[in-house]
Structure P
Amino acid sequence: MDVNKLHPIFAVELIGPDLAQAPDQALIDTVEALMKEHAVVCIRGQGHITDEEHLRFARAFGPLELPGAFREGPRRMAYGLYDASNLDINGDIIDPESLRAKFSKGNEIFHADSSFNDMPSKWSMLRGVIVPPEKGDTEFVDLRHVYAQLPQAKKDQIEHLVAEHSFAASREKGGVTSTDAAGIRAVMPGAMQPMVRMSPSGHKCLFVGSHAFRVEGMADAEGRALIDELLAFASQPQFVYAHKWKQGDLLIWDNRCTLHRGTTFDYATYKRDLRRANVNEYGEERSAVAGPLPVANAATVKQDA
């Protein structure tokens, strides 16, 4: 296996593993070590693997966070994977003006997956089944490095602050109506998260993102201004790694110490089929919305992401 740096601060590519085979302990240990140090790892050349093999690899690192039970019906992919595509059930491009497309716009602001849950997800594993021929990069920021670069006065200010994170808040930023956002809040109320947390590597990191919308103990406008200030600082070009997709990439990132965002592409012309598994640190495999779901039933339950 070969490891190559993708950015001066963080992120590497791993070349050599075949995830069509069950991961052995050596591969598991290698990926854990690379993730602890670099926070973003791209395993190249996995265009041949199945959804089930994707899920098997993800489960080697922890229990899955399962997609929510919003609708019963057929799926394009195995249950357990989130659909991050612009495709409908038949594999056709969806209407760019649809509610689902508007939901996707919220992903173009820096965020950490599932920070609106009490336990933010450990890792996300996103697989490029079909990637656009141009644009559509995924950008990342290492929040350990960002925290280290903050002025000491700002570190002191945020050391003990707590922010409220909400999926509805980030969707509103992407253009979803307040009425639709209220429906989201009814099933996904959000969570409180410290603005400074300890990363798995033992370094302090900033913990904000587009899901954060309020700071406990501060007036709403003042809290939003602080969150916006920190996000602007974190998204400076020198901190950002832009991943240019190759078909078959399996891209892994640590949601506890990175932010990411999708970037625009010709949504109405090019198909993009990205499939994501979310890994939690511990506990049962469960939906972020519907509560515990036995693993034995997961493969047969037909639900939309």
Structure Q
Amino acid sequence: MLAYAAKRFALALPTLFLVSLIVFGVMRLIPGDPAALILGDAADPETLAALREQLGLNQPLAVQFFDWISRLLGGDWGTSLTNDEPVLPTIIERFSFTVTLVLPVFAIALCLALPAGLLAARKYGSRFDSIVTVAAIVSLSVPGFWVALLLILVFGVELGWLPTVGYVTVDDNWTTQVRYLILPAAALLIVETGQLLRMMRASSLEVLEAEYIMHARAKGLPETRVAWRHAFPNALAPTLTLAGMLLGSLLGGAAVIETVFALPGLGRLLVDSVFQRDYPVVQGVLLLVATLQIAMNLLVDLLHPVLDPRVRL
């Protein structure tokens, strides 16, 4: 297991290098000059040229790329072009907020989707199965921004129960902070639960038709034990793969939800930095997102043998 993890980690290094190269190149293809955005339309050409030289934007792209990589390996993620602040502390601060929002929501989604998907497969064709299927389809079909706006309209504007946009820290008031996070968390929960629910139901239907399940039933085992002891671990494997991908993408920033609710998360930082052509921040955020995805994939691969002994053999 350790040798496999070390091999996967070694393969991740060239992957991250390719990702950094692609991110660097794509950012330079986006129209717009960061110096012009910083100084405004009234800046004269001499001032623009001086700022471009100060920011290193007048150097060849290859020189800019390897200068960024060399500083990155030394722990220097660069300085923001818009506010002249270090990139790494900014990313860590925004990432900590995203983790605070995403992890509880994702845990609740798993607790809802896994047993509901298995139970729907056991009761295939029943009313409960129809309700679960319709709920999953609706969740998959409705855009996240529409869910967020609908929640704001109903619970924030019409009923006035919860605040709609903004955020307060724990230092101010933790109860107020929770109230500000309820609507974003609910929007994320509705959007993400459907994918896990549909995958768990589909994989459970396939597993429940397997021969070893029929054999367990023929031995006279209770249906509940057959479902949870024999079917659940094998049905969980495909859902676990999807869950790892979803968690990696969510930790990289729920950009739509964070933008709609004006939350200081990693996704909103990425969106704002793209509009501002803040190259160091965008490159740092995307590199962190790629690292999270690779880490989640590795974690899922290491968990598969725990659930399925056939993988271990």
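To which of P, Q does the computed value -7500 (helix-only ellipticity at 222 nm (-39500 (n - 2.57) for each DSSP H run of 4 or more, over all residues; to 500)) belong? Mind showing how you got there, number by number?
Working: P: -7500; Q: -24500.
Source structure: P.
If you line up P, Q by distance in nm of label points 7 Å out along Cα→Cβ at positions 15 and 223, the top spot, with the largest value, goes to P. Here FRET efficiency 1/(1 + (r/R0)^6) of positions 103 and 151 (r between Cβ atoms, R0 = 25 Å, to 0.05) was derived from just one of the structures P, Q, and that gives 0.80; the source is Q. When Kirkwood radius over Cα pairs in Å, for residues 199-254 alone is calculated for each of the structures P, Q, the largest result comes from P.
Source structure of the calculated read-out (mean projected area of the Cα convex hull in nm², for residues 135-262 alone, 10.1) within P, Q: Q. Which structure, out of P, Q, was relative contact order in percent (Cα under 8 Å, 6 or more apart) derived from, given a value of 35? Source structure for this number: P. Can you say which of P, Q returns 0.94 when Rg/Rh (Cα atoms, Kirkwood Rh) is computed? Derived from P, not from the others.
Throughout, read-outs are computed from the coordinates displayed, never taken from laboratory work. Not measured: the values here are computed from a predicted model. Cβ atoms are built from the backbone, for glycine too; each structure is taken alone.
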